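Listed below are the structures to be examined.
What follows is calculated from the coordinates using simple rules that are stated; it is not laboratory data. Since the structure is predicted, the reported quantities are computational estimates derived from the model, not experimental observations. Cβ atoms are built from the backbone, for glycine too; each structure is taken alone.
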Structure I
Amino acid sequence: STESGISDFRSPGGVWSKYKTVTIQEFISDREKRIYYWKYKSETIPSMLKAEPNHAHLAIGKLDQQGKLFWLLTQNIDGLHKKGGVDKKRIVRLHGTNREAICLSCNRVIDIKTVLERVDRGEVEPKCEKCGGLLKPNTVSFGQGLNPEHLVIAEKASMECDLFMALGTSLQVFPANSFVDIACSNGKPVIIINRDPTPYDDLAKYRLSESLAEVLPMII
């Protein structure tokens, strides 16, 4: 989603070059870490909420509307795939979403805008209004496991697809990068489109480094 104006995490100038990471264990146990985490989120999420799908998102949405999209496995936490026209039933949000907050005690899910408004009013570590538990953006933090059901779907999709496309990803993060291996080991052709090299480029049948927003609509 960088071409929608959203910073990535690992590139120079990305999110992790500006903010310190907070593990899930630190978030739960350390009030100062929670305050820092919500400050960071309150500074970064509003611009994400204003972002619009770019031509790559819209091309994937078109693919879904044509009945050609099997599953969309995404590490993005911005929600732009749904906004770009992909049916939410086919989206596997491996790393969650910044558009929701979740209570770590009762699992209540709340619109993130509501929680950010509370932070803006001075509530530095917002709590669940139902049970008093800690609220956190509904994303997967460092030290936090991925949803096992999502992993099962992703592995099955990688084995059963006709074509596996890795789009706009550095393929440096496990287990998401392992799905390329799974697809290849099951004889599925792989296309990688990313501006920078990835560790899996040699496995790809086709490897493109052009702008995803420019080249994907031409392919689809």
Structure II
Amino acid sequence: MTDEKPLELSQGQEAYRRILDEIRAGHLMPGDRLMEVELAKRLGFSRTPVREAIRQLESDGVVTHVPRVGAAIRRLDHAEISELYDMRTVLEGTAARFAARAASEVELAELADIHAAMAAGDGDPFVLNRQFHAALLDAARNRFLMKAVASIHTTLLILGPTTLREEERAEDALREHAAILEGLQARDQDAAEQAMRAHIAAAHRARLRQLRRG
């Protein structure tokens, strides 16, 4: 029994990651029921790790329990979406400020490389965007800030596919990243924070446009 526990926990974490991937890709949408048996079969797990994953998603605020229905992907209302983006603005703006002060030259070079790859179209823009933000958070050197941002990003997955799939938004985001990078490289904490705040505000507007279009 003792020997099986770590394996079961590992499977639960993998099931959690796989379900998040399904939400991120738009295969699971707000309001969709999470059926343990169906998910276990589709993802190739037993029901126990899937049940653990659903509990974790409930704890994260991604899944809710609907009476007489069971577990389902949460629906975020307009106010909740605005509140989440408001928190992103504050937290990621602060991360940019901290990174301008604390980032090493190696970390700044990594951010520049990710930005260059995104500008050249060398890779999936969504993946590169995630890498850029993750590298900036690492450079901010604050574990509590990193945890808070990760929690918000997990909840925002409910909204579905990234707005970066739209060509115009991807081009705008690239320019916004350039402004953030410029502030970081100059060690200008105010400029880095303001550029990040502008970036998140633009992402918020793009998301609302996407949701209005349905």
Structure III
Amino acid sequence: MGGAIIAYLPLLVNLTNKEIIIIGGGKVAERRLRQLLEYKQSITVVSPTLTDTMKEIVTINNIKWTNEPFKKEDVENADLIIAATNNEGINDEIIKQAPKKAWINAAHHGEKGTVYFPITLQRGRLQIAISTGGASPLLAKRIKKQIDLQFPDDYETYIDFLFEAREIIKKLDMDKKEKHRLLKDIVQNPIYDKKAQKTFIKSLKKQM
């Protein structure tokens, strides 16, 4: 029942010094550009036309735009390729011409690519990716809404507090068990109040 399941490994990828090429200028390419700009500013867009909104994004963010149809040379040095034209034949050609080292996101047919973009929820350092493996994007969106209620926007402050506390605790002159106890305590008994967070951080610093 159903097709073969392709196993995708969830990864957090550092895009520093990576060559990213988006080929296409429609709504899908626009959406991918928005997503990638949260993590990477140096991106190249290849397309003879762009949506008005995408043109604005390209201009504001000083994105390199190759105002021409796709050609093989566009992807020769690419590390991540987004094949997002409205022509399936061109998208297939992009995949065919891609260097072996490159990761490919195939907007027209996800299984033809090697990576895809899950639905994500982010609260500062906290990142949650949601995927149904292509079974139901609508369900993935529904799950995101449910998770969204568990982690309100101000949760970012709590995550930053945990990070700062952990960095200090790692430097304290105490045994590993005691450090682990402290770290476990601020997770099991979360401190959401900003004043209480500052007080806790001060108490840690006094022990340094």
Report summary line: Note: distance in nm of label points 7 Å out along Cα→Cβ at positions 83 and 171 at 3.7, derived from one of structures I, II, III, originates from structure II
**Report entry** For distance in nm of label points 7 Å out along Cα→Cβ at positions 59 and 179 computed as 3.8, the structure of I, II, III it came from
**Finding:** II
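Which of I, II, III yields 25 for relative contact order in percent (Cα under 8 Å, 6 or more apart), as computed?
II
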Query raised in the report: Here Cα extents along the principal axes in Å has been calculated and equals 63, 48, 32, so which of I, II, III was it run on?
Result: III
**Report entry** If distance in nm of label points 7 Å out along Cα→Cβ at positions 27 and 195 is computed and equals 3.7, the structure in I, II, III
**Finding:** II
Query raised in the report: helix-only ellipticity at 222 nm (-39500 (n - 2.57) for each DSSP H run of 4 or more, over all residues; to 500) was computed and gave -10500; which structure, I, II, III, did it come from?
Result: I
